[in-house]
1. A value of -8500 was computed for helix-only ellipticity at 222 nm (-39500 (n - 2.57) for each DSSP H run of 4 or more, over all residues; to 500); which of P, Q, R is the source structure?
2. Supply the structure label, taken from P, Q, R, corresponding to mean count of other Cβ atoms within 10 Å over residues 72-79 with the calculated value 19.1.
3. For mean projected area of the Cα convex hull in nm², for residues 128-207 alone, which of the structures P, Q, R scores highest?
4. Work out which structure the value 28 belongs to, where percent of Cα pairs over 41 Å apart was derived from one of P, Q, R.
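None of the figures in this text is laboratory data; all of them are computed from the coordinates on show. The shown structure was predicted, so the numbers you read here are calculated from the model rather than taken from an experiment. Cβ atoms are built from the backbone, for glycine too; each structure is taken alone.
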Structure P
């Protein structure tokens, strides 16, 4: 009976942790599109369509640049969670210092290489000349916030590893609110027009770093002490830091290649099918906002119990997160199955686009079923810092995507073809499914290897 009581207490504790960590993470994710919506609205009231195109192109250039360095959040999260679980407060601070130092240094490097980077991205996106000039102005201002933005990403990951998503949520909300206020003030109040949006973003990025430092100081109750540089750069831990983040970097590159391919191919469709694809991607993004919250929670809890080498609590966390994910997947599948048409109607009032979604609605309904496991299992692997297996699964699924989307087999052998929208979505969902299945199949062996290793 006592064992049962103990198990119930542990289970209730895990459920409470899942809610405590997931809800702020989801709220933080939801604030991201609101900022983009505001920037789009400001640009849309400046008197020319080119401003709307420029904000879309400029934001894409920055997103592509920073997306590659998403490892600063994920890698830091797993390493900090391991240190938290092991009760190693000194290593917790060293992880934070390494991540911030890496983020700030990479940001400075991006600033130094901004012109060749700008040329490369412009060549890839190929906007019209009027949009190009405006987007260039936006990019050249915002890029100066790179050190602050990447350092803030690192601090956010550290907080997740330290079992707190409330602080990153507070920083994200405050930063986004300030960004909106400053963009409006600079654009209209100070007469800077389109440039005001860029300056608002730049100022808010640096404010975000200041808020992050304050948040860390408050979280540590004034006990924040920067560790000696020789300890931060110490051989074995530094090698682990770079190994984890190297794998995540190349994983991000695979995902970015797929996203750019989807964007590039869909741009060649007619206006109606292009609009339909944009709406379908919004269904995917809506679900991802929620699943990312659970993935963050998985990073925190799995990393914590991996660090403490508590096999029982790790397994309990994994099974609890699987149940929550199954419930969320069922809820979104039902929502999309019954309500895809009214939701699409909220996203667009173009009747032809909504009608074009009819034959494609099966893909919308399948989005939660197919993609949820890839999101959750990513969180498991980040938590245990086995990022090499994440890279393998992502590279394998990328091969499946490109092969399914672009390769036809004829008598003469494989031929590269441009896919129809339905085929593009078969490929995209296949990529997500293969990624989740590969990670799932590797998970038992991953756990066995972790607990067979001697404690470091």
Structure Q
């Protein structure tokens, strides 16, 4: 047993390769699992994020174990990289659903497009990168979105990627390669303010860690189910629901947090009998009016995010067509900020659960899993494994090592840009400080994250990609 200082550390033990367990103690209702070894934990942990993991293990209706993927870091209430499942049949109105367990960028996710060419087939890679930077609106403003009407937006919120096909912004053959086929069921429970924020944002990248990146296939592991070849050009897109999703989360966080009152160091809702350790974990029973309202609005925002990545793909294809003739196919599109109702086996019994994945990717057996690294290192295509115990979940990226403020203080963005370009990586960034905040040194080692995910039996590696040209907000 590995024992260290501090409360949760006194209950920490090694479970196996790439896996640590925090035994149930204090208010925890289940154990917590960390996809890490002792060295990774020592390098990447601040006590706040693991304390958040311990907190979510006490959520009403929690089942199985609370999980931290190897890219975990501090977030709003839930740790980013956190996975938590609650039983929909627990108590009188079901287990908890929490907006904090999804995050503000609802259905932020990644899609991967395979181009039928190598770098040598591109007439002028610098010109193509510049054209993409001009055609892909980025930054925090949300300006430059596709010109759609309010009725179009309502269709998108209701029908997701299906509506994008009807509007001429997506290919029908893409739908089979999107998680949930790009559509989640909703009754359009999105506020008017959220609608306003989404109307001009369709087809915009956003800022922060969002990007569009041209990459090349650097290596292919054993097995190649997608027919890739070394040197092939790929495009990875990382974006979400923009201001629309942020507003949905804000709307419901305000309503739910207002329903909790402090009591003996915890937060309590008298109506439902829910006790939580942090007000940012504010939750409602899944079958309550408030729970159903959030689920409905979250699904609507998720549909917008699927559509947004579809619109960005549309703009990518337009830019490619202006430069040269090339076939492109959507390999897959995955969510990594979402709560979904799924059936899982827990301790040998079937359970219908609300699975919160915040900064975590669904990883069903054989399903593609997309894991972007940092813009100077590389990204990965993985596949879910049969023995995955984490509610069929995986990491979603490299995971932050430094906060944005720390990165700005420690990293010279201009010098880092020169270093990347000396390696042949073209970088276009439109927001001041973004190069420092998103520098490779601000992130964990993505290859180590992938190794730990594989060692823990969550995913197996399929291919590694190297960055070629990066469009950042």
Structure R
């Protein structure tokens, strides 16, 4: 991940003041009912639709060039679709559920109640500023919470647009956006939220978790890692290369669930590379003057890509860069070409760090077992992509590997599925959200026992001092042996 820009904080009020105002408002109004939550979701939907063009332009400003189509397809549409999905299901999610009780307590009854937590904090990420800031907001509002948002300072224009939108449609005591530099983020993470969700790098995730621990604030961390794309030898290489490259080069590779490296059978390595080159050349005939190709977020990110490539080349890798129009790429124009690193190994930085850019290492494997072992020998990734048509092998690979999520025969598309939880595992994150899982993450799932009068009397008589013969008989019966 790139280092944040050094921006002066721009705060409407001091953070503790905003937080205290939200907490007081929550206590006055709690619990927020179905109608209030639906009104909030309607307001958010109206705001996103009204500001969609502003978001497109803001992200174009932040990146220097950001594909308008990708902004709409990968950010605006998923948020809009999620709001509509949540609205359709919210009434059902909010219902009290019956739960089984132990047979010893029958005919007592059990209930599960979902309650709002209180004030939720959301720390967004610059690479998909709109999606990764507003999607958690959808879930938190659906669960009945008040929300404070800290967008990433690395994409300041988008952060300002989000702040303007939220300020127009929500009172500060209900939803508030604060902007500023890394110091503001640190102060934000240290507030005693009832839940805090952070999306970003593992390095910053550790700092967020440490700050939250001081208040025993539960956290959801959406981090990243090196998500592999594993292609079986029987799978059509043209199809695999096409889908892997499409996902890899969206947003110029600056995607947390982008395929970080490809694992392909050694006997079909050259075929995969030829198809990867061909499909990329077809999609991107030009790079510098091309509205469909996003730039790196800043010069530091561009230089890091350059350093990764030079490191791999110096250690023996074959580097193929796509540049059909023979254009010039510099840190100043922030255009970095799609790059394939063939023969990457563990000595190279491209296989040690999350790339977060348009570089795809291609690693050859000799057998499927070796490929699975290669994946399992590394930190658990946020996503795994497997290409195969054999159901038994697909099931085997899914069972033998652990990742935050997975897509079979494509990449990334597990993320926008409302019925699937989205989250990492181990170093790629903890917790999950989206759809019902998001509603549940930002709710307190409270178990309630409705004690039966007769059962309560019996238990009070036999399980309280002075203990006697009836207590011994009950213990013997429950253990399963008679005296």
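1. Values: P: -29500; Q: -8500; R: -13500.
Corresponding structure: Q.
2. Going label by label, the one that fits is R.
3. Values: P: 5.7; Q: 6.3; R: 5.2.
Once mean projected area of the Cα convex hull in nm², for residues 128-207 alone is tallied for P, Q, R, the winner is Q.
4. It must be structure R, since only it matches.
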